[in-house]
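In the part that follows, the structures are each spelled out as structure tokens.
Coordinate-derived values only; no laboratory data. The structure presented is a predicted model; accordingly, all values stated were derived computationally and were not measured. Cβ atoms are built from the backbone, for glycine too; each structure is taken alone.
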Structure I
Amino acid sequence: MILGFTGTRRGMTPAQLATFRMEYAKRSIGLSRFLHGGAAGADTEAHGVAVSFTRSSDIHIYPSDEERAARWMTSWPQAIVSPPMPPLQRNRIIAQGCDQLIACPAEADEQLRSGTWATVRYARAAGKPITIIIPGGSTKIEDSVI
């Protein structure tokens, strides 16, 4: 299984991080790859959780050309880093390339001008199951619609 992740650059709340850790642990046994965007904040935190598990799953980072991508080339263990690309292109690749998406947005309600929520919309359009972990730590599950 390939797990995609998207989250806020503000970082996850402690409740989101705890729930993400549990959600990741549930999926880690069958996990073959973990995808994220390499941004500061939630992506960095999610990467730390992924690395903390001893499974031999690959971590693929799709950095935005708006981030300082050079740090991803040398700073992260167990990661394959793609060339930097525009944020919305990167978000689309993560949404289309995963079997399931976990999203940790800054808000409980969907926002139009948010990369995290754009990735959720791309995953919906691709018919992917989505787990949204809202700031309070509870989850909203959206099953595949296709």
Structure II
Amino acid sequence: MPAPPQPRWLVLGSFALALAGTCISAYLTLDHYAALAPLACPENATINCVKVTTSSYSTLHGVPVALLGLAFYVVMLALCSPPAWRIRRPLVVRARLAGSIVGVAFILYLIWAELFEINAICLWCTAVHLITLALFALLLIGQSLTNARTLDDS
């Protein structure tokens, strides 16, 4: 018996979060390379996007963190697209969840850097962090529901 389709809220919610993360990461990547004036990010002792996005923590082995975020979200956008949700192969299901776990691990490092090394917070980065956490939570809930339905069917 084929597995039932995933709930619509899970498919659309994960896709919307991945799309939002992609858009903000694209903006931060553009800002990194074009040195734009950050939009809606005041510069004070606590909130300072320029300080965060130009710090030594804004690159990893010479690669901009914003570009890594964009690459992450492009992959997650593909994995969370409605056609990808119709693929029931365990590899795709595991890649989706594993990707979100990697994303959370990386943002925990970035949050640590902002709070304890840079001593400033970027609002745009915080938006990406919150989206990453929300995507992880949504995928975890979805996986739990899928596992529960599988157990009920057996």
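Suppose percent of Cα pairs over 28 Å apart works out to 8; of I, II, which structure was it derived from? That value comes from structure I. Can you say which of I, II returns -23000 when helix-only ellipticity at 222 nm (-39500 (n - 2.57) for each DSSP H run of 4 or more, over all residues; to 500) is computed? Source structure for this number: II.
Given 3.3 as the derived value for distance in nm of label points 7 Å out along Cα→Cβ at positions 10 and 122, which of the supplied structures I, II does it correspond to?
Details: I: 2.2; II: 3.3.
It must be structure II, since only it matches.
With relative contact order in percent (Cα under 8 Å, 6 or more apart) coming out at 28, pick the structure among I, II it was computed from.
On the way: I: 28; II: 36.
Only one of I, II returns 28 for relative contact order in percent (Cα under 8 Å, 6 or more apart), namely I.
Each of I, II could give mean count of other Cβ atoms within 10 Å over residues 26-33, but the derived value 17.5 comes from II.
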